[in-house]
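Throughout, read-outs are computed from the coordinates displayed, never taken from laboratory work. Remember, predicted model here, so these are calculated numbers, not experimental data.
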Structure 1
Amino acid sequence: MEHFTTKAQLQQFLALQSAKGKTIGLVPTMGALHNGHLSLIKQAQQQCDVVVCSIFVNPTQFNDPADLEKYPRPIAQDIKKLEDINCDILFEPAVAEIYDNNEHWHLNIGPLEDLLEGKYRPGHYQGVTQVVHKFFDLIKPDVAFFGQKDYQQVLIIRRMIALLNMPVKLIMCPIERETDGLAMSSRNIHLAADDRKHALILSQTLNKIKQHFDINNIPALKQQAEDEINSKPGVQLDYFAIADGETLLPANKNSKITIALVAAKVGHTRLIDNMIIAG
């Protein structure tokens, strides 16, 4: 595996690959890799000739400095995992390699920016689009692979690609779950044993809503989900939404895709999850 820490090295290597007519796939991550990330890389390997995995804990998408500080960074383990699945390239830049001190970025994403995650993490998606734009511009991938677990992020990056007319295809890959249903997340390592058990209420509730979904009964289903999650000790619900899969506004009979999304703090750890329930 090639391991680059500077833009110049990476671009020089990728220029040679492109000159040979090779397609480039990008899997952007913040590290603390788990099987969810590795599934994205495996999908990229099936569709592209050269796969770049970036590991970069992006400071501009954290609105809580303490959250940035405690974000896990087990780089030695990450490198071993990437080598084990034969990833072609790791790009692991320092913050100073990506940002200078005089940057200004604002992209008019529209209403999507302020819904759900955007409401609870103001400025988060400006930081996400800023860094993803930089990586797209730098790496020039033919295809970029993102996980469904960050569903709102996928919609926002898709919107950025359309707004800026960027020549990259975005593929959303399914959520990888633990055997008991918990969505895989780099944050799961922060869960104490009891919190880990209590966190299962999120996927269990999503499953229940999917099984009993009725477009005419959304308010009652939403209330039922909120009541169940709020009844679990140690779990503090931020939101449970049953939304249109294209706009994240409340779902209705015209929604081609209906998705349920949840965010909650379990112990001291904030988790998100979602499930496509119709369409």
Structure 2
Amino acid sequence: MSDLTAIRRVLRRVVPFPVRWRARVLRRLIVDARSGARFGAGLGAQRDFSHRVCGYERPLICYAGQEGRFAAKKHNVELALSCVDGLVVAPGETFSFWRCVQRPTVRSGYAAAAALKDGVLVDDVGGAICLASTLLFNIGLLSGMAIDERWCHSVDSYGDARYFELGRDAAVEYAYRDLRLRNVFDAPMLLRAWVSADAVCAEAWSSRPADIQVNITVSAPECDGVGVSVTTVRQVSRSGTAHTHTEDRSQSTYRVAPVAQDLRTTN
């Protein structure tokens, strides 16, 4: 264990969480100010964006034993996506999940739902909104936007019944883990996001043709007895050219520790 890791563990024990949380928020603000990052905040009308760049959806699953929290799960995801729907990300601007959605609290309308904390499923205000961030991460991948920040989940909680595709999920935790997508094109992009009867859906639209083709491949899972790892690769080709830009989106590693049953007695 490095000295820095040891110091961090000590600080976690002696410094109250609210203090550490506020310090983290302040650090984010300072780093963003110093970098000169510009964040999308304006809203646009669908009629001004005639070219559909991409779309993505995932099923809205009610897991066995969590029926009592399913309504809260759907509500939280709907509320988070409503903050994103209609957002315009101009050229050079960044979409930040937390700058857009803001901190999930009871006051802001969020309910207690299933959430993963330290590898264990618990009830938490704003729980389940990682489904919203996962949806939007894939819009970033498929649209060709730059992925400036993305975190995978630490645990593969549901195995083959997981709500995301391995290597294509995005875990978020306010102040600590964000999802950030940057518009690298010369035209603004409109984000649409909503919840249907049994799925979460999102689209990216542009005011002009994107003229790109995106291919995403995820390697076969590699298991070591403790966890599973995959590597996600994105290839972006521009129409009319022979040039293809290939990106290794790095490795996603998940501990294999099913914890989906932990909430079965808390409904």
Structure 3
Amino acid sequence: MFIFVLMNLEFFKYQGTGNDFIIIDNRTNFFDKQDVSLINKLCDRKYGVGADGLILLENSKDSDFKMIYYNADGNEGTMCGNGGRCIVAFAKHLAIITNKTTFDAIDGLHYATIKDNLVNLQMIDVNIVSEYDSHLFLNTGSPHHITFTQDIKNLDVTSLGASIRYGEPYNAKGTNVNFVEQVNKNTFSVRTYERGVEAETLSCGTGVTAVAIAAFKSKKTTAKTVILNTLGGTLEVNFDFKDNVYKSVFLKGPTNMVFKGSFLRT
């Protein structure tokens, strides 16, 4: 005799410049956060909803809400910039906030504003940018390896990104990998291989933030407002630079609710 337990899970699907997320209102703490296989299945584009990651919105004692982010592989991830922008739009949809917010994420508190579908999200300060002969490395809430190159539209980002992501010195811990081509004095095209997704995504918020800072650090631009073209759309990064620290770092771009639905799991 077989007993089937049915779970009807309501979710919302959001995207920010093509970086797409399943977002769940978990303020009642009903979701099993240890169920890696469920998160992975939900993010699977063949057998689930399909997404680059899954985000839980939860209550917070210190801010408007808390963001918990999971990579598509089912494991909890580090900060996701586009995911952070999308959860701000979701919080507005739920009437938790109006046009501004402070919320808690894995890397600390984040301030953001929203007008229509445009979200401007403050990222963490950055005080270490490592320069090497072939690349730069920094952490903008998630680790990023950045290579400036030419003709990125013809690069095999999946193969090259995977080789760097699993290579020295990153190994099992890994890193996100960004390939960048300069368009003009303050505009760059970016393609990103994301760990946890283990593939190229259409956009990466912490990635373009890292690229803007890396471009300034390497003197490829003197602009503190940088335009980043991704496969999924255009983002803007603003920052101040004082005492060798990148401060007031903001990631700005559009978000959209794609649909809402329910997932029936047996």
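Key figures for this structure:
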quantity: For Cα extents along the principal axes in Å, for residues 65-144 alone computed as 41, 31, 28, the structure of 1, 2, 3 it came from; calculated: 1
quantity: Source structure (of 1, 2, 3) for helix-only ellipticity at 222 nm (-39500 (n - 2.57) for each DSSP H run of 4 or more, over all residues; to 500), computed value -11500; calculated: 1
